[in-house]
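Participant: Structures incoming, each one as structure tokens.
A short reminder: the numbers here are calculations on the coordinates, not readings from a lab. The structure displayed is predicted, hence computed values, not measured ones. Cβ atoms are built from the backbone, for glycine too; each structure is taken alone.
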Structure 1
Amino acid sequence: MADTHKDVTEISAGRHPVVMGRDALRALERALRDQASTTTFILGDENTLRHCLPELLAHVPTLREARTIVVPPGESSKDVVMASGIWGHLAREAADRQALLVCLGGGVVTDLGGFVAATYKRGIRCIHVPTSLMGMVDAAIGGKTGVDLAGVKNLVGVFHDPLGVYIHLPFLRSLGKRELLNGLAEMIKHGLVHDAQLWEDIRRAPLHDLDALTPLVARSAMVKAQVVSADPRENGLRKVLNFGHTIGHGIEAHSWESPQQSLLHGEAVAIGMVCEAWLSWRLDLLPREAYDHIAAHILDLYRPYRFEHAADHRLLELMRNDKKNSAGQFRFTLLTAIGKATVDVPVAPAQVQDALEHYRLLVRV
């Protein structure tokens, strides 16, 4: 249930609150005053500390004495080596179990920072202040943390709920079009698996207009929070949020091996959604008209990713490491309608290859 007062909306994401609205950072200031921490650290990448930290400190004066930890921007920072470096930094600063880590950044920072907080001294507290659209609608909400290992997305991780997630929408002004589209992919996913009206409203929204996008961001974050609240540890319903991610994670990891066309997470998930919506149709779960509708809109928004048939073996290899699989078998979340999904659908490797081939045909010039 949402608790709304003044210019703040607070909703439950199961084991932590999500606070958004014009006064979200003032709410963070009030929450910090109620927390007894020995030392406070702010983790961010070079970009967020440059563009967002001044605004955070202007609204949250309690953080002005916090110590900053800087990581390079990008997915390459989300690994065990970087986590180890932050553990060492905390140890050198004599951070104890009453320390607080404020994660200011996009999905990389909140995933990495949450993982560090979960594991340092068997767990310290953290707060997420997402600065990217991806972080606001997805990555920061729900207590999932993780780092990449051996070229596999989020192979090592743990659930660790933050004290709260504080969404300050004006941070979106610092993002370029590509970063906005990166997060929009997760908003599209939320509509496709849970809220058909959200899908329609996103499809019609002028994406260059942040004022028009803002209420959709809030609705998308609410979808994520509602699903997580119903299933905090992904035993059932929360699996619907994996739509587009089995193939998407494989595509994303494959793109890291080709730096000239490295993809952002949302760009890869967009490709994954096209492929997995097509699988939904081929397995007689989704009407063809719905698939065509989905594919046309996504392909119109996102640049194509071109890969040859010879890459399929490597892509399948990367997908086999996906944590959603069971007993060596691919398990997918697929659509039954726009706004509805079903989970744990077994899909044969040959069918996955067919979906990849279909995508290649769609983007072939």
Structure 2
Amino acid sequence: MEKLKVIDLFCGCGGMSWGLHKANFSVLAGIDNWQPALETFKLNHPQAIPINADIRTVNPKEVMDRINMTEGEPDCIVGGPPCQGFSKNIPASCRFLEDPKNQLFRYFMSFVKAMYPKTAVMENVAEIYNAYSGGIRNEIVSMFESLGYKINVRIMYAPDYGIPQRRKRCIFFASRTGADPVFPEPAFSPSENYNLFNPIKKYRTAWAAISDLPELENGEGSETLPYNKPPRNEYQAEMRLDSELLYDHISKKLNEKQLIRIASLKPGQGMKDLSPDIRPKSGYSGAYGRLDFEMIAPTITRWVFHPGSGRFCHPKEARLITIREAARIQSFSDDFIFRGTYLQKSYQVGNAVPPLLMYALADNIRKACSICGS
């Protein structure tokens, strides 16, 4: 099978690229202005050209020269322009359309115009779908159509595609006229109805994603560890497939007060369930939340390094989840290695697009490319 050629804009550590790499695509280049994330991208995609630059300063034609391609040759451009300005985690008073970060989708489109790929996939927070009464979404659609693309937009819900967290992303899937950009149907659902005629499996839980990993005490762990038990389910086997060792399974050391709070909570409980004498005076609604054995994880964010910033505590052990456990919940396979400090790795994991989301799109991208190229 021919490997389709991909350029990743705003690549970060490479979540979108990793999903396509696992689907036998060839990633040619990644552009990002944060060096720690780009180091991770470079390590996991050694064949790709890493470009450390603000995309507003990058000439698309120079990138094409570096990857030895001409206009119309790339099979797919992917990317997630930074989206904090549209996120529900940002106060409404701070969400200004004039904010330069809210304009970066235009630079994505400048690459589409210059490179004219067969397909393009732009992702963003779900809130962009209705931002400014749908104005941003409609503008992006119009920009694609003006360049001769068919465009389809959908909110993709991560659990529908086997990812064990409640993450929603707005996906713009475009292909040159002649091919329809079709989204994959969900392969998972809230209830199990799996049979020969209905191959829909039940949503995967956070515990199903991490239960095979070595148990740790507060502050324990190592940059590399051997597995000490076999995989317990299909997802764990998939995550281990190409890995002989476990990376970044280190429990961040917490202080005594933090440990007391976590230890006093049951799986699924959070800050509101703490007794008044140990409850923080303020904090996020999910602060000190422990994952639930039977539930999908909440969205993994870049604040996964702090128990007061969300539901990031282990359901069984009195500690935070590790970088590797967060990566598992994000659907990064165990052979994906992160570079940087603990904090930088937390940011990389939380900011990434779940690889399995792009893996789910891969066949549809391939079909659209085959029509465009025929």
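Participant: Assign the value -8500, calculated as helix-only ellipticity at 222 nm (-39500 (n - 2.57) for each DSSP H run of 4 or more, over all residues; to 500), to the correct structure from 1, 2.
Facilitator: Details: 1: -14000; 2: -8500.
Only one of 1, 2 returns -8500 for helix-only ellipticity at 222 nm (-39500 (n - 2.57) for each DSSP H run of 4 or more, over all residues; to 500), namely 2.
Participant: Comparing percent of Cα pairs over 36 Å apart across structures 1, 2, which is largest?
Facilitator: 2
Participant: Oh, and also: Can you tell which of 1, 2 yields 1.7 when distance in nm of label points 7 Å out along Cα→Cβ at positions 133 and 173 is derived from it? Write down the numbers at each step before the final one.
Facilitator: Working: 1: 1.7; 2: 3.0.
Of the options listed, only 1 reproduces it.
Participant: Given a value of 5.8 for distance in nm of label points 7 Å out along Cα→Cβ at positions 29 and 349, calculated from one of 1, 2, which structure does it belong to? Working shown, then result.
Facilitator: Working: 1: 5.8; 2: 3.2.
Only one of 1, 2 returns 5.8 for distance in nm of label points 7 Å out along Cα→Cβ at positions 29 and 349, namely 1.
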